[in-house]
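Pasting the structures here.
Please treat every number below as a calculation from the coordinates, not as lab data. Here the structure is a predicted model, which is why all the values come from computation and not from measurement. Cβ atoms are built from the backbone, for glycine too; each structure is taken alone.
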Structure 1
Amino acid sequence: MSKLALMGIFFFPLIVSILTVKDIFENEKLHASEKLMWIAVVILLPLLGAIIYFFFSKSKRA
């Protein structure tokens with residue numbers, strides 16, 4: 001595998017996780033304990049945690 005592909009495999013989930021944590025902090029409808037729980041999920045399961053957050057938290061936002 002090329003170095004570029006390996007960098008993409010590493011950086012894509014990292015960037016998605018950072019953007020998700022930013023969105024969690026900006027979400028005013030979540031309480032502090034909920035934010036902490038979501039951040040833990042996103043950090044422990046980088047790409048999957050972000051997908052789960054955007055799927056389940058959107059229902060609370062609307």
Structure 2
Amino acid sequence: MQKWICTVCRHIYDPDEGDPVNDVPPATSFEELLEEWRCPVCEAGRNLFEPYPDPKQRLEEG
């Protein structure tokens with residue numbers, strides 16, 4: 001699943017791990033997070049996250 005990175009604090013949301021701070025279980029995609037979900041580190045909203053490129057994908061593109 002796609003990882004997402006906070007543009008404020010650079011925290012990476014990994015759907016495979018979920019977000020134990022906000023009681024989000026593993027295997028929860030970013031799109032499935034509640035609209036009021038916040039970054040567990042800096043409390044930024046979902047709108048301040050962007051897709052985090054997979055290192056393998058970057059190598060294939062470069």
Q: Identify the structure, out of 1, 2, from whose coordinates Rg and Dmax of the Cα atoms in Å was calculated to give 11.8, 37.
A: 2
**Q.** Which of 1, 2 yields 11.2 [mean count of other Cβ atoms within 10 Å over residues 7-14, calculated]
**A.** 1
Q. Where does the value -29000 come from, among 1, 2, when helix-only ellipticity at 222 nm (-39500 (n - 2.57) for each DSSP H run of 4 or more, over all residues; to 500) is the thing being computed?
A. 1
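Taking distance in nm of label points 7 Å out along Cα→Cβ at positions 31 and 47 from the coordinates of each of 1, 2, which one would give 2.1?
Answer by label: 2.
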